Structure I
Amino acid sequence: MSIGYLAYLPSFLADLQELQALGTAEDVVMTETEDTLRNAGDHFYVESMPADTLSRWESMLGLASGNGIDLVDRRFRLLTYMISQTPFTITRLGELLADLCGEDGYSVALVDKYTLVVRVSLTSRLSFSSVVSLLERVVPANLLLDTSLLYNTHEFVQLATHSTLSQYTHQSIKEEERVSWQL
């Protein structure tokens, strides 16, 4: 707090013991109020929301309680719920997925009239369940939704030698996140 309560009083009143006690009590309340106002902006944005505000939003939206989940994952889950405006186009759906998974973190294709195929990259593997729940909410009901992780394919692994690949299991070759298999 920059200026105390007693600074606003004339000097003859500031010397009174009763007003000094009142000033001390008032300064504590004003400091708390200033801190609350200074931090009020954090409550407006999901990225900076404190845990108590996050819990309140989760209960208002009917999301499962976030106890036991770290704050970053809770914020991500709330954000995926809040941005779910029905996309109506593949381009808009791509924008939603780019916000969640990054520009290169997904692929979307409408295979036939009624099948939407969405693949999420291995880098976004931890948020896959949130992405699937978002897709289940925003994709029209007449489309069949096919979602999975974008695993390593033969084209990605073909540059590695058999001796290099023999050090790994099939599952780790398929699911391990690597820039290249060349060593």
Structure II
Amino acid sequence: MNQPSFTSTGELIVSPAPSSSANDFDFLQGSWTIQNRKLKSRLSNSNAWEEFTATGTMYKILLGLGNIDDFVAAFDGKPFEGMTVRLFNPQTKLWSLYWADSIKGVLDKPVVGSFDRSIGYFYNTDVFNGQDILVAFQWDKTDPDKPVWSQAFSADKGKTWEWNWYMNFSRVA
């Protein structure tokens, strides 16, 4: 995994890959069935996973400098909807990915990164259960009709990672 670095004051530094471009997420346009595998309890040495199906649709915005997708599922029989807003900064060559969902109703702070050819690496710092963590998202578009998204948490600034959520996408249209 392409690792970020930190300033002397602890600020996260993410650098773009040379191949980063506004077209990095073009593969995701359209409609999808999404098979999810998510740890039931994160950062607790758990090996118990839950699996569920979701649907999603993505379209481009801002003349190709961004896109929006939805994520529709049910948790414990209750409807759930999330969305991602992705924006590409042509000056920095970095993507910022913002998540919002029907539980919180606010945009989370972005994960930031880029694609190095077929693999995208995106990072931010966060707090989980009162603990400072580093969050990583990885997109694998090696097969653009079956991309894979995954998420990991690190409680030690990236020395070790717990991969806690996988989404396997299958193109519908």
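Computed from the coordinates by the stated procedures, all read-outs in this text should not be read as laboratory data. Source: prediction; values computed, not measured. Cβ atoms are built from the backbone, for glycine too; each structure is taken alone.
Computed values, structure above
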{"quantity": "Which entry (I, II) yields the derived value 2.8 for distance in nm of label points 7 Å out along Cα→Cβ at positions 6 and 38", "calculated": "II"}
{"quantity": "Computed -0.38, -0.55 for log10 I(q)/I(0) by the Debye sum over Cα atoms at q = 0.10, 0.12 Å⁻¹ - originating structure among I, II", "calculated": "II"}
{"quantity": "At a computed 7.2 (distance in nm of label points 7 Å out along Cα→Cβ at positions 22 and 142), which of I, II", "calculated": "I"}
{"quantity": "Among I, II, which structure scores highest (criterion: distance in nm of label points 7 Å out along Cα→Cβ at positions 30 and 62)", "calculated": "I"}
{"quantity": "Top of I, II by FRET efficiency 1/(1 + (r/R0)^6) of positions 14 and 94 (r between Cβ atoms, R0 = 35 Å, to 0.05), largest first", "calculated": "II"}
{"quantity": "When relative contact order in percent (Cα under 8 Å, 6 or more apart) is computed for each of I, II, the largest belongs to", "calculated": "II"}
{"quantity": "Distance in nm of label points 7 Å out along Cα→Cβ at positions 102 and 126 - structure with the largest value, from I, II", "calculated": "II"}
{"quantity": "Structure responsible for -13500, with helix-only ellipticity at 222 nm (-39500 (n - 2.57) for each DSSP H run of 4 or more, over all residues; to 500) calculated and labels I, II on offer", "calculated": "I"}
